[in-house]
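A.B. asks: Once you scroll down, you'll see the structures, which are given as structure tokens.
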Structure 1
Amino acid sequence: MGVLAESQSNRSAYRSVVDAEKIALTSVNARHYMDHPSGFLALSKNNARFTSNACPGFVAYRDYGRHRISLAGVHAPKEAQADLFGAFLEDTQSCGLKPLMVQLPEHQVPLCLDHHMTVNQLGATFALSLAGYSFAGTAKMKLRNKIKRARRAGVKALEVGADTPWTETLADQLQAVSRRWLAAKKKKELQFMVGEFGAPEPEGRRIFAAVDESGVPVGFVSYVPVWGRRSGYLHDLSRRLPHCPVGVMELCNAFAIERMMDEGIEYLHFGFTPFVADGEEPPGASRVVAWVVRQLHDHGQSVYPAKSQVHYKVKWGCDIVKPEYIAAKPLSFRAVYDLLRLTRSF
């Protein structure tokens, strides 16, 4: 299941594609109407894309279990979103699957409610305005101290491709950091709702690395572009050696922030943290799912370390926090199970 065969296209004006040519075309056009911090992640070559001959845009998804699980909502001009979403639901049903939307932005909640889907808060996305940003102030004193500790340990930050060339040796070193980080966590690498390791790209992925005195990476952070009203970059993958000096990640991100500010970048997005749900739920929300999300926040560190992730993001002074939602028809335990299995959360 997942990708519709071309021979099926005559029964419907809609199709799903994952071929490289279409992905490249979508990547170029998408930035004109994509408005989600995780939009670049939706363009992953590992995702299928539902498209319509009748209107622009796409819905990124993967099929898992009984569900077609979409990421970050409907990526289309506002006037085309309702038609594209309706077509996506029709096609999902025709394939014998149930729709499951994750990281649905708040402004698209009505699309799901109009189709009688159950919608609940799933988490929140965090962002930092870079205009006039400063590392000064009492609130950032601990942050500054960590950065100083890393520098005193002989660690320095640089941008791969700009300050040092991307080579096979460097790629292997960064992947080794990632492997050791995962081994220390004793967990599989998450999928679908996170980014992927890869080379820096023009107008695409950027990698900032922290290196020791001999120039060997001890940690890195990758950043991917964000398009839309709050354009900038998304703080994506972050990896470090288990016993590297304190402050390595902070030094790496601070260096990236300073460079982005010099470039006139307006926003740095820290991305989605699941199980962070405050405020009122949408009409008709599932009480059971709301309870599960809050239990996972308080006691589900083995599934996802939500509390530590929020702490990391907040200490930078994030001034934008927006809820993101999960929607399904129905929103059941099986839907949550399929999502957790797809993302390799357990």
Structure 2
Amino acid sequence: MNGKKKTVQWLLVITLTAAGLYFSLYNVEFSEVFAALRHARWGWVGASLLCAITSFIFRAYRWRLLLDDHLSLPATFGLINIGYLVSGIFPFRAGDPARAVAASLRAPVSAMAALSTVVVERTLDMLTIGIVMVLTLPFVALGGDSLLPGIIGGSAAVVAFVTLLAMARWPDKVEALARAVLERLPLGDPERWLAPLRGILDGLQALRSPRKGFWLAVYSTLIWAMVIIYYIGLFHALPDLAASLTGEHLLASAVLTWATALGMAAPTQSGLGSYHIAAQLALTLPFAVGLELATSYSWLAWAGSYTIGVGFGAVSLLVMGVSLKEIRGVGHEG
């Protein structure tokens, strides 16, 4: 059954990825795309990549804080990139549980506790992206109804974050409630389910500290600020695009940030197709950028972040002595 489930998952990912690539390349004049990339200013590309790497470093600081400093900064940086590598190979964001398992191999923290910190990370990202969306949509919206996605996304992130805060603040009550529910369900020994719950609650301990909460907010802001600067830098890498966005670089990069984040949420392999469609729409609809220029930019931006994540992930596997087989083995045991 497990083999059939994986086959279905891969077929779904391949189908959605192929569809995404088809629609992202439909009616595109490839000669114009290649011409734009040939004339790219690679100095600006290099500077932009440094911004992307800096955002990864801030992610490492944030995750280290969530892990209660059980891992060094180089270790958290390496494991985050190992996660990007795994997600670049396997579908459905497999890198998130993989790096949680890898963290449990190198620190006195359970895989479930480490995974709960990853959930907190993703929730913080959702919250930050929701804020950026709400702040930018009024400047690009055609009508009041187009504010609805931002309001829904931001509200969902707030609800998720408040829920995590409550779980962190009252872990004993959460466990007692879970035990009361489990004892009334035909699921066997409640301890089978309460043990991983305790691991999750342990991983939320950073949210109990106001000081840590402050720094989590600071790091989350810095992470996404560097992403916005990354996009601005890549505008300058394509001279024609930079000229067409005169005076709108900051707004366009902010819109690209939340649009591509939503695109990456689609279950395509490494964001292929879904990321590019999101980037194209973010540039063509509000800012009237030509399709070919938007396509050139989408591939440049995707390739930059993908190459960094996968490249650093491969190096981290070698340096840290963590193998993909080892990560998957521990994951199956849990």
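A short reminder: the numbers here are calculations on the coordinates, not readings from a lab. These numbers come from a predicted model, not from an experiment. Cβ atoms are built from the backbone, for glycine too; each structure is taken alone.
A.B. asks: The value 3.4 for distance in nm of label points 7 Å out along Cα→Cβ at positions 68 and 228 was derived from one model only; which of 1, 2 is it?
C.D. replies: 2
A.B. asks: Tell me which of 1, 2 gives 58, 39, 33 when you compute Cα extents along the principal axes in Å, for residues 92-259 alone.
C.D. replies: Source structure for this number: 1.
A.B. asks: The value 2.4 for distance in nm of label points 7 Å out along Cα→Cβ at positions 60 and 292 was derived from one model only; which of 1, 2 is it? Intermediate results must be reported in sequence, preceding the final value.
C.D. replies: Numbers: 1: 2.4; 2: 4.1.
Label of the source structure: 1.
A.B. asks: Which structure, out of 1, 2, was distance in nm of label points 7 Å out along Cα→Cβ at positions 116 and 172 calculated from, if the result is 6.0?
C.D. replies: Answer by label: 1.
A.B. asks: Matching task: 25 is the computed value of relative contact order in percent (Cα under 8 Å, 6 or more apart). Pick the structure from 1, 2.
C.D. replies: For relative contact order in percent (Cα under 8 Å, 6 or more apart), the value 25 is produced by structure 1.
A.B. asks: Also: From 1, 2, which structure was helix-only ellipticity at 222 nm (-39500 (n - 2.57) for each DSSP H run of 4 or more, over all residues; to 500) = -10000 calculated on?
C.D. replies: The read-out was computed on structure 1.
A.B. asks: Work out distance in nm of label points 7 Å out along Cα→Cβ at positions 220 and 236 for each of structures 1, 2, then name the structure with the largest result.
C.D. replies: Ranking 1, 2 on distance in nm of label points 7 Å out along Cα→Cβ at positions 220 and 236, first place is 2.
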